[in-house]
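Rule-based calculations on the coordinates, nothing more; no lab input. Here the structure is a predicted model, which means the values were calculated and not measured. Cβ atoms are built from the backbone, for glycine too; each structure is taken alone.
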Structure 1
Amino acid sequence: MRIALLSCFYPYRGGISQFNSFLFKELSKKHVVKAFNFKRQYPSFLFPGKTQFVEKEDKAVSIESESLLDTANPLTYYTTAKKIAEWQPDILITRYWMSYFAPSLGYINRKVRKILKDKAKENNSSLFKTISITDNAIPHEPHFFDKPFAKYYFNSIDGFIAMSSVVKEEIQNIVPNAKVELIKHPLYLNYGTKIDKLEARKTIFENRKKINQEAFIQQIKNKRVLLFFGLIRDYKGLDLILKAMPELGNEYVLIVAGEPYEDFDKYKKIIYSPDFDDIRENIILKTEFIPDEQVKVLFSSCDLCVLPYKSATQSGICSVSWNFETPIIATPVGGLPEYINSTQSGIITERVDTASLVKSIKEFFDNKLSTTYINNIIELKKELSWDNFCNNLIDFGNRL
């Protein structure tokens, strides 16, 4: 089978680009696959981060791709569609996570289909299908145009891959007759495997004031370490877990690791409020894009990954946590309860608030639940392989 992938690939950075690279590599084991990349993913003024591209310290998965689509230049929509059609794929897979991409991807899907249909009349054959791997049907920070844009794109798709029931429902709310296959998010493998917890903590805590090495080691060994990981945006609820820290007390440490996609000052106001006078040094900030080689240090150093989200569909952070066999505390929003409860890999809080986070975190440590959840995650990892994901995707494609 000939499979075209149109999305972001190296040298674009981030979880979606990495996902696409692993997808390409796995599909290529059994099929002929070609990656079609963005020439420009976003105009600079729409991108809130430092850079869209891989930097020297990143160890991103690099694959060969053809950079064609400038999402801000409609003239490239046709040239991209023409190039893809010339390659004559059986399936075109696109990735959808925000409505900004709907006009370009929706047009390209339609144009490729038309070109191939016209050729099929000459050759008396037409088996072309479009599949969307849909991360969000509606963005976490919605706009009035999201639904009509999504509908335009969704109507160009033969079948959808959703990685949570919430996204599946959102798709079918917009296009009721949509064919949607639910497949669990596979593990990210580019971050390596976990390392010794104490060695990881020595690296994370190295700048803390210490009297002597022995006392320092005892101090960091006995801490209860929480990790907030990923891009910092309002809907991810960093403020909720920060406000929990004074209630949790001095034995807890919170590592905040990720690049802010908003003004970080509102979080600094919380950290530098009087409530934090006795525990401020227990907040470790790494507010920058986290290179791949640092991810294993962060997850290996912590006892628990915290997802205090105010809204969600699914989260790729779950897959990163599972890769490192790290239990999760998450709020009851979007697909997070489905992810956590079905896998028995952590605790879902009662509500989306600080008090519920404090209660669940204390329950985790006081009841010594770590070993149980880690054993569940070890079993889960066998299921979440790229081989399983791609086999299910192709089976679904064959049924369309």
Structure 2
Amino acid sequence: MISESAVVPTQDTSQLIAERERQYLLQNYARYPLALARGKGSYVYDFSGKRYLDLITGIGVNALGHAHPRLVRAIRDQAGKLIHCSNLYYHEYQGRLAEVIAKRSGLDRCFFANSGTEAVEGALKMVRSYGHRIGPEKYEIVALENSFHGRTMGALSVTGQPKYRKDFEPLLPGVRFVPVRDDSALEAAVTSRTAGIVLEVIQGEGGVYPICERMLRKAKQLCEQFDALLVFDEIQCGVGRSGTYFAYQMFDPVILPDVMVTAKPIANGLPLGVIACNERAAASIAAGMHGSTFGGGVLACRVACEFFEVLDEILPQVREQGAYFKSRLEALMSKYEFIKEVRGFGLMLGVELRMPGKQIVSDAIEQGLLINCTHETVLRFLPPFTLSRREVDLAIRILEKLFTRARGPWAEYQSRAGN
């Protein structure tokens, strides 16, 4: 029986939640001391009722905010009909969602998984199978340094950050890493043995680093030259986050990959990962070669279909509010010397500091603002697509207060560094 304290808020609810987790959960998460009870729109609330402006949205997942009325109606309706039926049978929404994604991505076919890292695993199997059909020596994969593709063994194998890889090596053989902005290194790494190139169009966990158009086009050209698959990881930067349906569509002409994986916002909180691909890549996976028990379930697919209908309507707002938010952040950069750079597209923005940013994130929680720090010095903003100008202004006011307070720690940091 679940104890009453697990479900009924009390004065000590947050403390009880944390204590229970410390006793029974694997201690692999370094959580902030905050327990959330509910959310509405761009805000979440703790068990005492305090409100927080949520500009990290479950690390880019809750793209339509919390408790969006259209998604709530769809979930309630579908939960009373059919939640899961396995991939042994057809249901109404998997094919419908695949058609929506195909038409918006420019690709031909989809496979549904449970998460981004599972989508990456499927894409890697696709790359390996494609190479094997050409020859037994064609199995190598080229990826980028500073990248992040997930935490399963295959995804770790193409993740270009040693801190994530070192405890689990040896990993998948045949992976080569090249610097993010080095076309020559990329060209040198790709050979007749290369089966695929895997990269994020905008590196998310790596510090909100957009990959330059020149390098993306070079990767496309090399894949065509050496008969390899070009895989774009849009798990964080895709599905509207950049201001286009997919980040590779920001360029003119579009740099169309052979395979694209995405996940985070597509079902607005329900687990769903996607592999979208052209016919050339799809031919590498025949019946029985890959599958998923939960992937493409009825409830998640229906919610994702509803999500795309809303996204069709608000995509211009992502570009508009993203440009406004970025301009306000750039204005702060001119006032605070410890802000090194503001970068990103749409509502995927990063503020790189010249000092660690973890304390600023903690202070932001106290001020009612939820953000994130990645790569130690980059404040990451992944707000909901429904973000209003008034909410941007509120965030900027809080950030100004935090940055003013940070001038003291910045002086100390400079002194320790000998500057």
Structure 3
Amino acid sequence: MKKFAYIGCLGFIGVITTEFGVIGILPQIAQHYHITIDIAGYLLGAFALVIALTGPFMTLLMSRYDKRKVMLASIAIFVFTGLVSSFSPPFWLLMVVRILPAFLQPVYIANALSVAVAQSDKRNENELMGIVFSGVAIAMVTTVPLATYLASIWSWEVSFMLQTVVSIIAWLGIFFVLPPMPVKEKKSYGSQLKVLRKPVFLASIAMNFFMITAWFSTYSYFADYLNNAKQMDDTQMSGMLFLFGIVGVFSMWIAGKMLNKNITKTTGFFLSGTIVIPILLFLSGTHLWATIGVIMIWGFLYAPSFLNASTYMISSADGNLEFANSLATSFGNLGIFLGSFLGGWVIVTYGVIYTPVISIVFGILALSMMALKSYFEKHPTKIRWNNCETKKELCR
């Protein structure tokens, strides 16, 4: 039912506000704690790394529990994190409470998607998943730029207060709308893990990882990039985040429709932005209107990245939706970690203007993984090493 998809979307807004709301205030946090911008970037990178390392295991562990209770517990941790962070604790404690919700973020996403498509027609699954994932774009339109704007007026702590309020609203929505959802058919861990023996699925994992690394090498430092490379002040930058998100909401709707028609072509189309956008950013220079145009294209091509990655992987996962999506979330966040790490290193070593170069490199790698997956799909008998009856020589 669409109602469940919209509730999943609401929770996603809370999740994304917490994870990405910090992007617009990294310069202020660095100044407050007297640290460099790359160290402040660990608040995003560490969050993503925990998801990458624990996501699939946590999803498997929680797969036997009532989905409603799991979603409520997950959002409750996000409420706690925002509340503690708003009191500007010591940096080590800020890092600790930032990490805590990361353990349950992929669990929430996997369950929200599962609930959204549980009673749907197969033909509408991608559209319903698109509604859930639109929480990313909506957060980019509303809560993330609003948090940045409020921080520019008052202080960065206000940003975390807003994150707390958003998470509370999401928790209340889940509590009052979703019915109890006990697991009726418990899948064994082995039946879910067997998907990792499929080369087609492994290639889709690699594509996801490289694509998200490409996007986040620059997007992780969106505020710093616009401040220093494009010479925008904090107010202009928060406006650009808002514009970025507005375009993203429209893009998410378009992507959901496109994925229903052709998953591979849709993914490839939006992935091309990892190469096109860096070139356009370079060509636009410090010209305001040219930069605004590039940011609109950037928002359009970037917004559906997580939806595309999950759909692309799930299409090769033999029905293991929750586990496949947890892997998409996990490797996507590993890409966020690597992208933010490499972006921070480039900023400190060469300057923020060069961060888009990383996007081009990893964008090409992601496209090559799509080509490899296509090859595996066309030549299945050559890569079925898990089927010893048909290819004994490959099982030795």
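General remarks:
- Value 137, calculated as volume of the Cα convex hull per residue in Å³, for residues 15-230 alone, assigned to which of 1, 2, 3: 3
- Structures 1, 2, 3 were compared on FRET efficiency 1/(1 + (r/R0)^6) of positions 223 and 367 (r between Cβ atoms, R0 = 25 Å, to 0.05), and the highest value belongs to 1.
- FRET efficiency 1/(1 + (r/R0)^6) of positions 127 and 351 (r between Cβ atoms, R0 = 41 Å, to 0.05) from the coordinates reads 0.75; which among 1, 2, 3: 2
- Entry that produces 14 once relative contact order in percent (Cα under 8 Å, 6 or more apart) is calculated, selected from 1, 2, 3: 1
- Structures 1, 2, 3 were shown, and Rg and Dmax of the Cα atoms in Å at 22.3, 81 was computed from 1.
- Which entry (1, 2, 3) yields the derived value 3.3 for distance in nm of label points 7 Å out along Cα→Cβ at positions 39 and 95: 2
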